[in-house]
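**Student:** Below: a set of structures, written as structure tokens.
Derivation of every value follows stated rules applied to the coordinates shown; laboratory data play no part. Just so it is clear, the structure is predicted and the values come from calculations on it, not from any experiment. Cβ atoms are built from the backbone, for glycine too; each structure is taken alone.
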Structure P
Amino acid sequence: MRRYAITAYDVATGAVAATYKSLLGLKAADTAGHRGRVRSITIGGYKATPQDHQVGVRLVRTDNNADGTATAVTATKLDADDEASNMTGKKNYTVEPTTLESIYLWEAGVHARGGIIKEWGPGEGPLWGKNQTLLLQATPGSTTAVSLVVGIEWDE
């Protein structure tokens with residue numbers, strides 16, 4: 001199985017408590033057979049002096065018809081012999097996706113002075129595929145935006 005990762009440094013939540021902002025996305029093409037399975041999520045505070053805030057995080061899927069606007073991120077191959085990923089990475093969303101699924105694939109809380117690494121075993125992590133975008137979203141526990149470093153590792 002091929003394994004890939006994307007990371008983004010200094011991405012910020014919004015400044016509205018309980019309003020999620022998309023930090024990272026992985027878009028699968030509208031092609032049969034394109035599918036990914038999450039292996040791990042990494043989230044931690046960023047900046048020399050991390051802010052003292054709680055942050056809610058979640059994974060959710062959306063369809064690619066309204067998957068938002070963001071900066072492209074190139075996936076890193078974790079085995080140099082693998083071919084390029086079928087997923088298109090995104091970060092720093094300026095336009096949020098509008099059609100999120102109502103069931104979240106994973107949710108947690110993290111303190112910005114710490115971090116969290118969530119790992120799934122082979123065949124256990126959340127799936128997304130044809131014409132879907134997987135989103136890692138976050139919300140602050142207050143009205144202050146929180147800077148984070150985030151990453152997703154997945155299998156295809």
Structure Q
Amino acid sequence: MPKRKAIKGIVGGIASSFASRNNDSDGYWTMGIVCKIVRDSGANHFTLDLATGESRPEYKYSSQIAAPYYDSILRQITKLGFTEEVIRNTMIEVEFNVPSSKSQIASEWLDGSPFICRAIIVDDLNRVWSANFDGWCRPHDPKKERRSVRRFPS
């Protein structure tokens with residue numbers, strides 16, 4: 001029987017991957033876009049349901065950024081020997097304007113905010129598995145950024 005403790009590694013990978021500079025949304029860094037959405041809404045928190053693709057505050061491409069992460073979780077759970085029914089809920093939560101960690105202090109020159117990206121999986125036993133990844137991000141500004149060729153179809 002597979003060990004559920006291995007789910008902790010899955011959420012750790014999801015948190016770091018979501019916050020990664022390699023995670024882009026419609027050609028721009030996803031965290032920069034999330035930071036802008038959160039600032040424009042007057043909030044300091046972003047939530048993305050990976051199973052449904054719904055986000056708060058709302059983002060028009062939230063389902064496109066959620067889908068590969070949800071698929072990855074299901075693939076990894078299956079590789080561990082579990083069935084997909086083990087997963088009850090999967091979320092990404094990003095909180096901005098949190099106290100800076102030592103790793104973030106070097107980046108304070110940016111016009112941005114420290115953040116904590118948290119990946120959460122709730123299993124069928126209602127056990128919550130989560131992992132955090134912290135970083136520093138400035139809001140998306142297309143005038144200062146280069147757009148990747150990886151874009152969503154209109």
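**Student:** Relative contact order in percent (Cα under 8 Å, 6 or more apart) computed as 52: which structure among P, Q?
**Tutor:** Numbers: P: 52; Q: 31.
Corresponding structure: P.
**Student:** Out of P, Q, which structure matches 16.1 when Kirkwood radius over Cα pairs in Å is calculated? Each step should come with its number before you reach the end.
**Tutor:** Working: P: 15.5; Q: 16.1.
The correct label is Q.
**Student:** Taking mean count of other Cβ atoms within 10 Å over residues 29-36 from the coordinates of each of P, Q, which one would give 22.6? Each step should come with its number before you reach the end.
**Tutor:** Values: P: 14.0; Q: 22.6.
The read-out comes from structure Q.
**Student:** Work out mean count of other Cβ atoms within 10 Å over residues 53-60 for each of structures P, Q, then name the structure with the largest result.
**Tutor:** Values: P: 19.2; Q: 15.5.
Largest one: structure P.
**Student:** Here helix-only ellipticity at 222 nm (-39500 (n - 2.57) for each DSSP H run of 4 or more, over all residues; to 500) was calculated and came to -9500; which of the structures P, Q was it taken from? Don't skip to the answer; put the middle values down first.
**Tutor:** Details: P: 0; Q: -9500.
Structure Q accounts for this read-out.
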